[in-house]
Every structure is written in C-alpha cells, then in structure tokens.
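I've put the structures underneath this note.
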Structure P
Amino acid sequence: MKKKEIVDLISSISLMLLASVIMLFPLFNIDNVKLVLTILFGFYTLIKLSSFLLIIKEKDYESLFIGGVSLAGLIAIYYISLSTKNLALILLVWLGVASLIKLKKADFYHDRDNKMWILRLFILFVFLTTGLIFSLNLMYDSSVQILIIGSFFLINSLLDAIDPLVTYLMRSNSNASN
C-alpha cells in the first residue's frame with residue numbers, strides 16, 4: 001500500500017472507532033449532544049488535518065477541506081444554541097459542503113480517466129442519502145440523537161475506508177495480471 005492509502009485507511013478506522021465509542025455514550029447516561037458534537041467535530045478536524053499534513057506531497061486537498069468544514073462546524077456549535085432545528089441545520093450544512101468536496105474528488109478522478117469516479121459518485125450518493133435521512137430524524141430525545149449522529153459518522157467513516165481499499169485492490173490486481 002502507498003503512504004496515502006495507509007494514512008486514509010488509518011484515519012477512517014480511527015474515525016470508525018470514535019463513532020462507535022460515541023454510540024456507547026447513552027449506555028453510560030452521557031446525553032449531552034453539544035459535548036458529543038464537540039468531540040466528533042474536534043477529532044474529525046484533527047484527524048483530517050493531520051492526514052492532509054502527512055500526505056501533503058500527494059496534493060490531495062479533500063482531507064484539508066473536510067477538516068476545515070469540520071472546524072467550521074465546531075465553531076458553529078458554540079455560537080448557535082443547539083435546539084433540534086439548529087442541530088439538524090448544522091449537520092445539513094456540514095453534509096452539503098462535504099458533499100461538494102466529495103463531488104469535486106469524483107470529478108478529479110473523472111478528469112484523469114480513472115474509473116474510481118463511478119465508485120466515488122456511488123459513495124457520494126450513499127453519503128448524501130444517509131446524511132439527509134439521519135439529519136431529518138433528530139426530533140427524538142438527546143440519547144437517540146447521539147445514536148443517530150454516531151451512526152451517521154460511523155457510516156461516513158466506513159464510506160471513507162472504501163476508497164483506499166479499492167485503490168489498493170485495483171492496483172494489486174493490475175500488477176498480478178501483468
């Protein structure tokens with residue numbers, strides 16, 4: 001595996017673990033949604049920005065932009081009161097901007113005649129669909145909101161792990177056939 005694939009995979013796995021731990025919070029009577037979003041957006045910012053710095057020579061700016069959007073979401077949490085409507089609004093804005101970033105990455109693959117753009121569009125569709133469904137189902141109490149937010153970020157990190165794995169498998173398959 002190339003360094004970029006390893007970094008992307010490790011960051012996705014760490015975000016999966018974080019989302020899984022977040023989903024356990026209601027079991028321990030931790031139902032502070034602001035705390036959960038602060039942890040998620042804070043770690044998301046740190047992980048994405050550090051992964052960008054580790055692969056800066058690859059000139060792949062997706063991690064930088066996602067980290068910046070997560071930082072903006074983290075800042076928004078403290079300037080907006082977290083009613084259910086505002087919580088959904090923050091997640092929908094984050095989802096919309098992240099979707100545009102993922103669309104730009106799919107366009108990058110398309111411009112380079114790389115077949116990964118089809119997979120990236122499928123990942124974008126699943127990301128957008130699950131994000132909309134989860135964001136519109138935040139009307140329950142705080143423990144259910146935490147489960148919904150954790151589930152969305154778990155699915156998002158699973159989708160992020162697909163790209164480096166498929167890239168590695170495609171390259172190893174083409175090397176084996178040569």
Structure Q
Amino acid sequence: MTRSDASPPPASALRDTSWLSIAAIVLIVMMLGSVAADMTGKVGTRIVTQENWKDVLQAFLLALLVNTPTLIIIGVLGDFAGLFSRTGEGEVFSDRNLKALRNAGGGLIWAAAASAIIVPTVLSWTTGDGRGFIWHINDLALGTAAMGAAILGLSHVLAEGIRLKAESDQII
C-alpha cells in the first residue's frame with residue numbers, strides 16, 4: 001500500500017475527541033461506583049434467609065428502580081464513549097455514529113421520564129400510597145429531556161450529512 005492509498009490521518013480537531021471517550025469511561029466508572037454504593041447501603045447489610053428473601057428481593061428491586069435514571073445515563077455515556085472514540089479515529093459520517101447519537105438522545109429523554117414520572121409513580125404504588133401518576137418535574141429533568149431532544153435533532157443533521165457524503169462518494 002502506497003502512502004497515497006492510505007487513509008489520511010484524522011484532522012486535529014477530530015483526534016482531540018478521543019480524550020472525551022476516556023472522560024466518558026471515567027464518568028461511567030464513577031457513576032457505577034455510586035450506584036453500587038447506594039444499592040449496597042440499601043441491600044448489602046441484609047442476610048438472605050428462607051424467611052426474608054422476599055424482603056431482600058424487594059429492597060434490591062426498589063434500589064434498582066431508584067437508580068434507573070442513573071443507569072440509563074450510564075448507557076448514554078457508553079454511546080458517547082463509542083462515538084467519540086470512532087470520531088477520534090476519523091470515522092464521522094457513519095451509520096454506527098448515527099445510531100449512537102439517536103440512542104443517546106432517546107436515552108436522555110428516557111432518563112428524564114424515569115426521574116420525573118416513572119420512579120416516583122412506581123415508588124408511590126409500591127409504598128401503598130397508590131395515588132395514580134406522580135409528577136416530580138424539576139429543572140434537571142427538563143434540562144435532560146431538552147438535551148435529549150437537541151441530540152435527536154442533531155442526529156437528523158448527521159443523517160443528512162451521511163446522505164450527502166454517500167452522494168458525493170458516488171460522484172467521485
């Protein structure tokens with residue numbers, strides 16, 4: 001393979017996105033540690049016996065429910081880590097990146113919905129209040145949903161860029 005046949009190195013700005021991949025992975029590890037500590041605090045001190053296994057399971061499931069928005073955000077960070085890694089390698093206009101962007105946008109909207117509606121409602125139902133749907137909408141949930149919507153909008157821009165690149169590649 002001659003030098004002219006090799007793919008050109010990614011532009012400096014694209015190479016600089018590689019560190020964002022590492023930052024996303026560090027955040028994932030930190031958030032997983034936080035979730036593990038929270039769940040351990042709620043469940044870890046209990047010893048499972050034949051008599052209390054249902055109580056331990058319920059405590060575990062409630063702890064999992066409370067941490068659901070964080071777990072969704074961890075998935076979103078995983079999407080971004082992959083996206084930034086591929087972009088740092090020069091892969092920009094690809095279906096994998098488009099899928100990652102769409103997953104991340106949808107994930108942020110789901111995290112906001114889980115935080116503001118799903119978790120409070122299910123907690124209400126499981127604690128015996130059962131008051132119907134509970135809405136705990138706050139600035140963080142609204143901001144998260146807005147960022148998800150914005151990222152979904154950007155995914156449409158990327159989809160158009162992919163289409164234009166494919167069209168351009170056919171001409172060349």
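Since every read-out is calculated from the coordinates, none of them should be taken as a lab result. All values reported here derive from a predicted model rather than from experimental measurement. Cβ atoms are built from the backbone, for glycine too; each structure is taken alone.
One table, with the values for the structure above:
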{"item": "Source structure (of P, Q) for helix-only ellipticity at 222 nm (-39500 (n - 2.57) for each DSSP H run of 4 or more, over all residues; to 500), computed value -29000", "result": "P"}
{"item": "Distance in nm of label points 7 Å out along Cα→Cβ at positions 56 and 104 from the coordinates reads 1.8; which among P, Q", "result": "P"}
{"item": "Comparison of P, Q - label where mean count of other Cβ atoms within 10 Å over residues 32-39 is highest", "result": "P"}
{"item": "Computed 10, 37, 34, 14, 4, 1 for P(r) over Cα pairs in 10 Å bins from 0, in percent - originating structure among P, Q", "result": "P"}
{"item": "When relative contact order in percent (Cα under 8 Å, 6 or more apart) is computed for each of P, Q, the largest belongs to", "result": "P"}
{"item": "Mean count of other Cβ atoms within 10 Å over residues 40-47 derived as 11.9 - corresponding label from P, Q", "result": "Q"}
{"item": "Structure with the greatest value (metric percent of Cα pairs over 22 Å apart, for residues 48-143 alone, set P, Q)", "result": "Q"}
